[in-house]
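Read-outs: derived from the displayed coordinates by stated rules, not from any lab. Source: prediction; values computed, not measured. Cβ atoms are built from the backbone, for glycine too; each structure is taken alone.
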Structure I
Amino acid sequence: MSGPLEQIVIWHRLVPPTRPERDRPELLAQWCDRVETLFLSAGADLIARIGSSLALCFEATELSQAVELCLRTLDDADADQSLAGGGLPATLGVAFGELDTRNKRVIGATIDRAQLLANRARRGELVVDATMRELIGSNYLFSRSVGGGAAALRGAAIDRKNPRRSECRNAIAHLQTPGVARPITAALQPLKQAIDDASTSRFFLLRGPAGSGARSWMDSLLEMHPEKRRLRVSATPGRLEPRGALRMALLRQYGNAARVAESLGDAMASVAAGAPIPQSALEESLKEAFQGGAWIEVESPDRLDAVSTASLVKLALEVPTVLVLRERTETPLPSPFDSLQWEEILLPVLRGEDAKALAKELVGKAADDVIQRIATLGGDTAVGVAEAGRMLVASGDLIWNGKGFVWRNSPRSGVRAIPLPKILEERLDGLEDQARRLLEAVCAAPAGAPRLLVAAIAEHDGLTSELRREAASRLRDEGFVTSGNIMEPCSSALRRVVMQQTPPSRRAELFRFVAQAMTNSSVFEGMLAQATIGHYFSQGSNGRDGAESFLRAAEGCIAAGLPDNQRKLSAAAVACCPDPDIRTRAAAIARRQPPDSLSISLEEATSADVAVGALLRGDLGGAEKVLEGAIAAGKDLGAANRLRAMVLMAKGDITGAQAMLDRVPESDEYDVRARLELSRAWLKLHLGEINAAARQALLALALARRSENRRGEAAALHTLAACFRTLGRTDEADAISHAAQ
């Protein structure tokens, strides 16, 4: 050893007998020899040995091994029958800190802390200092706090009965799956009536908190009606793939294109594979495949691609369909969903007694205070109650005693509900590395991704088939993933929390793994499916491959007759890789679209003029189409991003507008700088930063005057007038507006 270095110091001590005649020095010496040999053979260094006290140290990297050896030592001491009465009275103190090994001696306060904790420990206890507790707290459980006397040093004794969190988490498998709360069942009765009456279409809009249990209820209902063809529709990442939501819904339900062909026909199999069949053929095939009636569930309809949305609405109007939309309470429905006659159902939150009923179903035989605490911590949703129970078991608060769940020590403090993301974060903290990596792969994949795709993603991440099986078993046992045909997170909240907790560099790596797995998957071999691959490549910092995928998808849109998507994907290719050859190819694809009013406008005026005109008319979709066409045709990317930011502001997406403006490069030209400062001024105005907005407007005014740009000068004055009007200074605002005219 040479140092100073951070080390793990272990102090072993045998509690001396209360009467001298009971002292057995030869037996104690043999025991200490055994302990010394055990630790030295495991790589420890001996610091000192005095009587029955041993001081040893491990390198800081041997943290888990050191703790496990200490627990094994105490187990062996308990089993030793050398002394009358059985068991050796051993104690262990462990501290973490620096040791000075210079001048052929070992000194340091870490040794003193370990000795003091061993002296304060009770027979059979392993006591660690505060630093050690922080280092091992995610893997081990503690029973009591140990005082260190006047020096105010405190330690924590590891719970010998239930030392390892991983063993406690195994008890999650003893939790039951709770049913659906009575208020939810009552609220959803109109859906039961609708499925019994298959003669007409009915449209239901479910509003309320996520995790209410409505999906579980619908699963049970549809099990009794196997003749109903079901689609669970979710948005594809990036929303750039036309028909992507519909395609992934087919894969979720049937697994692959071959099974889709068996059940719904070859045309629908082509949709499942991402092949660019014409839209008219798609709609006709949908109608034929679901002629006997359909049950369609849509989550977050505002995030679906436009082609899938239009196709589902047309299907629901032509064949008897039960269409169920799930949306947050305040979110308006997008077009064309907003044109349907909706029966709105407000899902109630759980009240105390209903939450207690679910908690009782979850834990089975348990004391009333256990059930009450789970119901309280879980809040007002079924998912919250279930996750609260899993959290208490995973954290070691609740343990399985062979008959039921009981408190390990005492109930967790606090009598308020814990937000669901916080519960999930606590559960994720103790997850082993391999299981966590597989869960990240599951959450990074599109909703409804087949198992083979998830396996391929995990394989790219270095998980062998054996490791994947072990990790998948752990995730299922702990209630992180579903156990059905598709491995996916048990809730959308879990997917969101996992991805939010993943560092940006790791997230980009995962997205690259997803894109690589998709590239080699038959499920994503179709041209339109390349749009989703492109999204993952671009988000994984691989702009070149992302652009290539977007362009292949844009070519597919030509064959499918989807000019809007063709233009959007061409623009996406240029946005993620603005190399000259990519821009040339994107422009060539853009020119191959049939002429319409927007392309004619591009011939008659600049794209900026047309986009601004559409924006002023409130035609946000038209403005976006112009900008996408301009980018695909090779127009200035910076100007397009600036106008895109204005469109996003008009939509209320301030964060997206800020990100778009940050992508606009700085310029030495006064005109270009003036336009950028004007955009920044409007962004500040939207954020309520009036003074900053006024300063930006004045800077834009100065730049416009330097370039003698009268239109830019007028725009800056109008922006400045808007700042004054926001402050309630109407007279000054009117005067400035008059000067602008």
Structure II
Amino acid sequence: MRILMVFLVGLWATVAVAQPIDRQALVSRHNPHLSAVDPHAPLMLGNGELGFTADITGLQTFPEAYSHLSPMMVMAQWGWHSFPNPQGFVEADGQEKVPVHGREPQAYDYFKSFDEMTARPALGWLRDNPHRFALGRVGLVLIKADGQKAVLGDLTGTEQVLDMWSGTLTSRFIFDGQPVTVETRVTADKDVVLVRIVSPLVAAGRIGAEVRYSGVAKALSPDPQDWENPEAHKTEVVAGDGRQWVLKRTLDDTVYYGSFGVSTGTIRQAEAHRFEVLGAGSDELIVQVGFGREAADVAAVDYPQAVAAVADHWRAYWMEGGVIDFTGSTDPRAHELERRVVLSQYLMKVNGSGELPPQEEGLYSVSWAGKFHLEMHMWHAAHFAQWQRPELLERSLAWYVAHLPEARKAGAGHGINGAWWPKMAGPEGRNSPSPIGPFIMWQQPHPIYMAELVYRANPSPEVISRYGELVEATAGLLAEWPVWDEATGRYVLGPPIIPVQENYDPFTTFNPIFEIEYFRMGLEMAQSWRERQGLARNPQWDQVIGKLAKPVAKDGLYIPVENKPEFWAQAASAECSGHAPEHCDNRDHPSFLMAYGLIGGAHTDPAIMKATLRATEAHWDMRQTWGWDFPVAAMSAARVGDAQAAIDWLFKDLRNNQWGVSGMTPRVHIDSAGDSMVAESARKVGPDGVGYRRAAETYFPSNGSLLLAVGMMAAGWDGSQGHAPGFPKDGWVVRYENIRPLP
């Protein structure tokens, strides 16, 4: 009997482990819940193309209650505007010839200092245009018994829950003694905000809705809305009756359309750019506010069908992709990590799954004119393929295919036969002038890496056909840009180059460790793509693969760039260790860890990298790190076999690694790092006496990189052994589905 019982218990345990994860329970236990305004954490809704930021009422009724870094906006991937360009500035007006090792001087989108922008107005125009703008603002109209409009203090009993499983935000409060419920959604396949308001005050004509449209402010970041100059833009009613209006919006040369539809009451134009409705005769008011590039895009939808479609859309997202469950873990951090993962999956679907590479703030606010930084695209979207949602990565990967002609032209301008990808660009693909951006090169292998992840998720001839030319053209740059150095018998990278860790002189820096390993890996992957197509390996690529410079170590530690052999001696010095002023190099991104953590570089020694990781923890200025640096370190720790350190890195208690109720992380600058675009009102002094500036309330590369790291720690990487190789065996129970190993 005892033997039988042991057998049955063992069988039960095996069956229990094999049971599928209850995905709805997993997602729902992490639904954000607010009972008061959190000025740093408005909640978001969206479909990947349209993002809607909501206040405690479920709409955008009281924007003044939130941080100026948390503007109430509606933004779309397609929403771009340019200020007039009467002087006809073109890219060449923002370029300057610079010395290039082994080549003739070349034109780069470069200027030395922001002080030059006063004397060279082309620089400012080229950096700021095109830019993202806000499409509108949707709010409640709340009328008190005395006829006055309500203020936030007139609301009590506020409760708000974001149901991520169904894509529904439900907000409740008491106003003038009566309950009010607001349900908010964004439609799945059109850019329409759906609102359902229920209250006895709706029938009384004291609750309604409004939509307002703004101009575009000259100061674009973080809030591009201009409410002070109504004459600078135009809103026209072009179609409709009292309950469904189509509106044409004109801002300089940008034209888009809006719609305002209601179930009861009559829409009226209250001001030039404000439209409102008050409910009548029913406790329920249904509102639809649409946005689109064409008038046909904003046609009314069937509300019940649209609500069902939203729920189906989100249910399919959660059911079809990867998930991870830490139920049964005894490490007290497990629940919090699970929460961060689930919220990151939600937020990246809203902000990172659209038709364009996203900006760092997604559709939440505006930084750097809202342009996307292609070196960050991998952090934003690579996880979609890893978590078995490759179609969401392919939506923005298509941008590279469409812009191959421009990338080839840029490559030819640098004397190479390959695709040269910009660093900071808008949808047209033009690089933006910068003292740093034009020399950043780690975005160049990204299209190959991301195409490889798509292929691994869907190994099919169709994927090879779709991205084969992109991979080939990108590999052309990786093979031709390194310069042959006769003296050392190898190919070298730079100068000029600025590595991921951006605090280096571009004109003296060469062979950054991550970039040389990433270039090599990109070429190896491109050779595999040729072989999959039945083509011979490219002999020139093989020559570069074999003779590209290798990572350099000194005293048992990898140095980030070859021209800084004294790096770790300086980092360990009393004046630099743990507190790096500007003349010290141990600050910003510890990106050399990526040479093994992200890509498992072929010429990177795990033992040396393990020692380098420990030196980083001991001597890096952790105050000057960014939200994605912690997952990078965790990936490196996992690959070198220190799973406990991987978890510890994910939970470093630092300003840029704080995860709020919404799952968003802030972007904070230490004063010594500098950021001239941050408002004075955002400056603060921490308990350590160090000045810092909160530059944004969210930084989505933190979320995307967390998914990439946790997915790798669970599903492993090429050559890893065992279940969940990146997690400690003690304290962690790791169950996952539909997550693929990384290269």
Structure III
Amino acid sequence: MVSEADAVNGKRSARFARLAERDINKETYVTPWAEAGLSVTNSPYDPAPSLRIEDGRITEMDGKPLADFDALDAFIAAHSLDLNVAEEAMATPSLTIARMLVDINVEGAQVRRLIDGCTPAKLVDIIRHMNVLEMMMGLAKMRVRRTPANQAHVTNWAENPALLAADAAEASLRGFSEIETTVRVARAAPLNALSILVGSQTGRGGVLTQCAVEESLGLRLAMKGLTTYAETLSVYGTERAFVDGDDTPWSKGFLNAAYASRGVKVRFTSGTGSEALMGHAEQRSMLYLEARCLLVTRGAGSQGVQNGSISCIALPEALPGGVQTVLAENLLASMLGLEVASGNDALASHSAIRKTAKLMLQFIPGTDFIFSGYSAVPKRDNMFGGGNFDAEDFDDYNVLQRDMQIDGGLRPISETEAVTIRRRGAQAIQAVYAVCGMPAITDEEVEAAAYAHSSEDMPPRALVNDLQAADAFLKSEHTLFTVIKAIREAGFTDIAQNLLTMAKQRVAGDYLQPSAIFDRDFNVQSGINDTNDYAGPGTGYRLSGERWQEVQNIPQAKSPHDFIQDRQGAPLKRLVELEQARVGTQPEVVIAVGPAFGTGLVKTIEGLDHNAVLEAILTGIASEGMIARLIKVYHTADCGAIGHVAATLSGSGIGIGIQSRGTTIIQKKGLPRLSNLELFPQSPSLTLAHYEQIGRNAACYAKGMMPTPVAVKVDNTARLRLIVKTALLHRHEIEHINTAQPPVEMVFDWEPA
């Protein structure tokens, strides 16, 4: 805190002033206020768990008698609890169930049997006994599908169809199992849905798609065959929020059935904070209200849920324990046997550290979908609220998978692969527009989409004309089969076949199984045939085999030999070895180089030519009127040891040691081997000017003077950038060691400046 006196004087701690500018301090933080619903867990108004069953009917739940049930209570009591196990579940201590969740000796099915009989308050009470690590362990065990996957957001501010198709094609090639779009202008929905459908089946077959719009319109798009799953059926944890937000639990159940009857997979959407945001939290904690949402979701027959606060994420994150609670709601959904598309979609923080830390809670244990919408486009083009991770983070995300050997649902691709598939996606939607009589997509747009990063890279397009075409398309007889015919006639037979196979899958309905996705061959992976079997070490899904090889092979990874070859070349002709080195008898500076210097390696780690380095050092020594002698050390590659040899053989007792990669030391005879006059460990920061000054200082020491040490700027990023290259170059130098070979005199052909 700044004192009153300092505040008056305008004086601040320089450190605190700098901290105030950090991204983390662009966030909003508040203290809990239970009465307004601003508590993530443990509101004093949350009910205690209870359940009374009389004549096969629930007459009391969580302290509330049947006569006082609201719509959610009535729905949960009628459809969401297994009364055959409810009394046993409610009688089992919450701590016992919490420990079962973590215990690797207890199968997930045993836990879920009890969970099926738990009321909302009981579910929350179980979670209250668990910390973040334990919740992550529980999530790893309770996830429905064995194999994690990922979902992408593909939108753009301009509603450009060529760009939508290109981005969807790239997203599917990158491995996303689902792709979701939405609109800036509501009327654009039919063509946006069409564009990502075509693009998604270009990258690979079997990617599910949806358009997040008003529910009746969403159903119409599904009936035309333009979407294959629905996710925006929102549910809320209080009656007032539900009515204000969207209908009732019963209407959601009806809509769920309407989608399923058309072969469309359905997830509901819920998440902490929505009720408080709407002003109808009824003083309950966010987690308790989410438990009610999840029981409604299960009771309505939905396959799963998109949860993890979603678009409200900034609200729980403003409160203590908010990120932990987001994990808790993901775990609750998994405990209930629901497919979980865990949040991580809307921008959660300005801080790269904080947003990544939040992601790890789902990334490490794995969820059915790590993101309920990874932004496969730049944030500025994402109409869902920015995107916690976006297209500019692809490389980071791929490296995270590689770092931890975790399957996060993506795969690295090359630039050539991306451009090629983006062009095909744009060409395919161009063909559809032409056959359906919609505003032409020009070749210029196709080529721009192939290389574009965002809508800013696209030529202008008349949005009004596209909106009129969207209205006409929605009213027309055009369906998925019109699209298939157009694409086939244009020569894209593989894309047409993927679309046709997707249509057949809707009739078969196999992907209406719990937590279902398709692999690249249209095989269903679900909670039925790909059941999560995690039971501790050595069990469950492990990233291995071909998939692990795929994740490892990021385009940035180079062969270790490349780093060495960049520093190799013809041996220095100007550097000639003579006889065995002797102890000097005159004032001098001895320069000792490592065993690979000028032969096995001819450049420093930063690419400075060894000739130039020697010239700079010799110039510095000569400028102080001293002579220099050059030797080569073969029995060691250690910089300190090389410098020690130089000082020992020097007539003045002053020597310079240089490793082939450029690390340098000024040493004095008689000092301990690990001590020195000056050490320059950050060789990447050394310039030829530095090397010249090193020579000058060494000459000054030889004359008995005490020069100002050479100032080399510290680069704290050098280790991150160059540690691999350092290790490989040092290993290469070690290969040139000959322990039986004593130091030898050398002569270097140079002309003093």
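Things to note:
- Among candidates I, II, III, the computation of mean count of other Cβ atoms within 10 Å over residues 72-79 that gave 24.6 used structure II.
- Identity of the structure behind -17000 (criterion: helix-only ellipticity at 222 nm (-39500 (n - 2.57) for each DSSP H run of 4 or more, over all residues; to 500), calculated), options I, II, III: I
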